[in-house]
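Below are structures written as structure tokens.
All of the numbers you see were taken from the coordinates with simple rules; none came from a lab. Keep in mind that this is a model prediction, so the values were computed, not measured. Cβ atoms are built from the backbone, for glycine too; each structure is taken alone.
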Structure 1
Amino acid sequence: MAVVGLLSILIAFYISAYVIDALAPSFNSEKNLNKSAQLAAYSWTPTFLAGLLSFIPVIGPLLGIAAWVYGVYLMYVGIGPLKKTPEDKKVVYMLVSFVVLVVVYFVIAAILGMIIFAVFGFGAASMFGY
């Protein structure tokens, strides 16, 4: 599971940088892949740190939710200066980017999970003894 998580996060980071950059012209923002990668890194950092503390029984899930909210806030704060987004389009750009990033992460995790579990014999066919 750790390998799936790590690969999912790395692939999702690179895809998120390209998605944020591809959406930029639609929201009158600057198209700059380096700035998009910075924005993706800044907004994912609290989630990465909370993932390290997720083993704590009661506080772990609460830290995850707090980190997720703080990551959304960081994306909102950073989208203006980094991407030069007009003030009236910041919220919509952030929400569209964030929804796309979450969907991309879960799709990548599902695909990698199926591949890695199949390699180790834990695929759907192994449940039926094949």
Structure 2
Amino acid sequence: MGCFGIIQIPKINLYYPVFSHLSEELLKTSPCKFYGDTPDVNGNICIAGHNYDNSLFFSKISSLDNNNEIFIFDQNGKQYIYLVYDKYEVAPNDLSPILNYPENEKILTLVTCNNFNSNRIILRAKQKSFH
């Protein structure tokens, strides 16, 4: 049960450790990375988090707007800054947010449930810089 790093989204006061893999038990504790490599390589990092409708985990990601910042801190404390560029919903069995992403980019995809229907809320961000 390793730790991938930390996710922070200042606009919605979100700050959680992220597990390096996904299981039902881990997902009850904190967001989990379920696809992708590390922030320093091109690709799509997908992180799932439950929507508890009470400010826990990813319940407020749908309130984010384009260009809002998302910070990922790796295990060494290196900070990667992502800017939101897209937000949409898909059916629960739609894997396109995981498999389809711009080539030669560093993308972050956050996934949570829409508790008003059975869809998944998808939030996409592109890496801007790192420190």
When mean projected area of the Cα convex hull in nm² is computed for each of 1, 2, which one produces 7.3?
2
Relative contact order in percent (Cα under 8 Å, 6 or more apart) was computed and gave 24; which structure, 1, 2, did it come from?
2
Given a value of -26500 for helix-only ellipticity at 222 nm (-39500 (n - 2.57) for each DSSP H run of 4 or more, over all residues; to 500), point me to the structure among 1, 2 it was derived from.
1
Among 1, 2, structure where distance in nm of label points 7 Å out along Cα→Cβ at positions 3 and 75 as derived comes to 2.9
1
If we compute mean count of other Cβ atoms within 10 Å over residues 35-42 for structures 1, 2, which one ends up with the highest value?
1
From 1, 2, which structure was mean count of other Cβ atoms within 10 Å over residues 27-34 = 14.9 calculated on?
1
Looking at structures 1, 2, which one was P(r) over Cα pairs in 5 Å bins from 0, in percent, for residues 59-114 alone calculated from, given that it came out as 4, 17, 19, 19, 18, 13, 6, 2, 0?
1
